[in-house]
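The structures come next, written out as structure tokens.
Only the coordinates and a few stated rules stand behind these numbers; no lab work does. Worth saying up front: this structure is predicted, and the values here are computed from it rather than measured. Cβ atoms are built from the backbone, for glycine too; each structure is taken alone.
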Structure P
């Protein structure tokens, strides 16, 4: 598939809810260990999950370093950052993290909208925003903000989502740049980040390397 990208993307933000753990595994296991931009994730999890559960699950199934984000931590390439349970995760304009226990947004904390809107302010046209499977509408307004800021917007095709409410809400909220089956999202990310500005990139389907195709699908309740 051919993609023509015009920005030098510096960060990726991903929002997921019901069914998201397996979807995140599919995407992150396809990223090489020298993937050149940081990935920042809000995944809604059941409150009965132990601390660091998602970070440890994904860290065992991909090539990148996966960790929970810390207060005032600088955002660096080669890392996947997970929003800690019960905290909103924000990106500051100096491209560091802050954590908040402010009220839930649309019944969610962490909120995908909070992450996306703050990241759009920090990264503007250099941001990629992705909405994956989920059973609510969190992230739709945040993705719209990324679009309005000139970033790249991607939504999992609702037909391939375990729960299609979040993808459908995002598609209704803004003119999404790419609506893709889950297994095509890694190819887009590799294409968007591997080349210089304005260079046409071709990534062939089926060429993506997976760290652990047998990674299992330990699932979350959202």
Structure Q
């Protein structure tokens, strides 16, 4: 078993194919890598030479100790949330570098994906990285702090965002706000609101995400 700084679920390519690409998939608040990895089993059949890695958050969830969090949400103080998310960025950037070193990958070989709080984290990590990632796929998320992120944008990775029409945890308005922010910063973004869906990753959202990943992750292998 490979040891990384974050405990993670690893889904290897089918038929022991050589690893040329990776998807790093982040769970939401109170979830874990095993839970979110269920999504990847629907994807992996269509993703040649691709490793999917689903880490646990670095902290136990303050409101659900059986799960994990990327940053604490027990306080509504915006500055506190920002500072905690920046700590998580450091942890995740270190973890991503471990993945790149272990599997001899570049950012251009990696898709960042995440659900809810995990989506919030990939937006920060992907846009502040010096080197572009291949693409990003976010489900039911938002930008943690637009003022802070706007000052730190270093790269403009293409992004797909999906959101449930009836999401009451992270309301759909946040998708529209995020899209507006990204367009204003000249970042390529596609969005899809999933009809009759709540705060989850529906079959439709999973299928749309898979197609986006296939279109972007394998351009250099075609």
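Name the one structure among P, Q that distance in nm of label points 7 Å out along Cα→Cβ at positions 77 and 109 of 3.6 was derived from. Intermediate values should be presented prior to the final figure.
On the way: P: 3.6; Q: 4.3.
Working through the options, I get structure P.
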Which entry (P, Q) yields the derived value -7000 for helix-only ellipticity at 222 nm (-39500 (n - 2.57) for each DSSP H run of 4 or more, over all residues; to 500): P
Answer label among P, Q for the case where distance in nm of label points 7 Å out along Cα→Cβ at positions 29 and 45, calculated from the coordinates, equals 1.9: P
Relative contact order in percent (Cα under 8 Å, 6 or more apart) - structure with the largest value, from P, Q: P
